Structure P
Amino acid sequence: MSPASPVVFVVDDDISIRESLELLIGSTGWQVEIFASALEFLARPRIFAPNCLVLDVSLPGLNGLDLQKRIAVERPDLPIIFMTGHGDIPMTVRAMKAGAVEFLTKPFNDECLLNAIANALERSRAIVDRETETRMLRSRYALLTSRERQVMSLVISGLLNKQVGGELGISEITVKAHRGSMMRKMQAESLAELINMAARLRLAPSLAEEAPVAR
């Protein structure tokens, strides 16, 4: 399976439902993984690919709503589609407020479920793409020397090369050299693009040289 292949996780304690959903979802070409309990699912390592969770509310031990709380902390990028045989309005509202994509009452139409899964995977794909871009930016930032990070922080704060030199006690020519090297490493084609990158990395102007690089 390709790391980028979408994966649909199904958690339901009813084996007949798990197997029927595995066949239905698998028929669309999506990868499917089924689990009988919340704890069994939590033991599955997080994947870096578009994914979503089709989750039964009533589960032995840790129920679906409690699992949603855990996921909100440990895997906030995972969209959830709830299933229930006896849903009520307060339960639905609680799940949706906590970020659920959909809340389906059994028996539900196959097309409704597949549409919900498609929407959830699209949401997850957007999150994965953003994470991928951020990881690439962090890798580029990690290549900068300490001086290049100092120059970057001052540049994104709006200082001109001469002013940057004055702040750092170096010549304008040296600033230009460091700035050029920093822009190449960051693969930034303009100051506006560099500022956007710094925002994505949550680097504060004039403090970038002190900001830890997330790994």
Structure Q
Amino acid sequence: MGVALVAVVLAASGAHAARLNSLTARSAIILDATTGDVLWERDAGRPLPPASTTKIMTAILALESHRLDDSFTVSRSASQVVPSKINLRPGQQMRLRNLLYAVLLNSANDAAHVVAEGLAGSIDQFAARMTARAHQLGADTATFQNPHGLTEPGHLASARDLAVIFRHGLRLPLFREMLETRSVSVPVESPRLQWVSLRSHNRLLTGY
């Protein structure tokens, strides 16, 4: 997979260098997922708001917690997070594994909030764990303030940081499995069992 990726990227960089140079992104990077070698970059070390790519770090901490079968309760603050959400209500419960499907497939901010509170007790404590783990992985300029990526002062990561974090995520089998899932229904525990249908926003799963 890594070799194929390098071949495609090298062909593109040779035949379409002008297209890379015309990118409007302030910061960008292309690297080999297997070796970590940087193939092309533009101001890749510049910290910028990472938006929903923040959830990759959230998912990594959840997967490395070994608590995937634990159920976490939805708090009022989690239910009020906007705008991307699966409309969780206070008092409902979901297993961490199912919350991760909501985080990675639907980019659900409310689910990410529940993950953070369930694993660390508070958003601040979870954000501190995110930053510490990112630095351990080599994402040295990343600083997280929340688990979902909504704009907040000091919530920053560079393109290089995000590439390093995502490359680590790809080494976790369940992370890859979840990202390859097109759709799934997961249970929400409340006075009665309910089911939530999730569908991936990744259009590369249905065609390129």
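Throughout, read-outs are computed from the coordinates displayed, never taken from laboratory work. On a predicted model such as this, the values are computed, not experimentally measured, just so you know. Cβ atoms are built from the backbone, for glycine too; each structure is taken alone.
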Seminar exercise, completed: distance in nm of label points 7 Å out along Cα→Cβ at positions 138 and 170: greatest across P, Q for structure P
Exercise. Relative contact order in percent (Cα under 8 Å, 6 or more apart) was computed and gave 16; which structure, P, Q, did it come from?
Worked result: P
Problem set entry | mean projected area of the Cα convex hull in nm² - structure with the largest value, from P, Q | P
Exercise. Can you say which of P, Q returns 1.9 when distance in nm of label points 7 Å out along Cα→Cβ at positions 50 and 186 is computed?
Worked result: Q
Problem set entry | Structure responsible for -12500, with helix-only ellipticity at 222 nm (-39500 (n - 2.57) for each DSSP H run of 4 or more, over all residues; to 500) calculated and labels P, Q on offer | Q
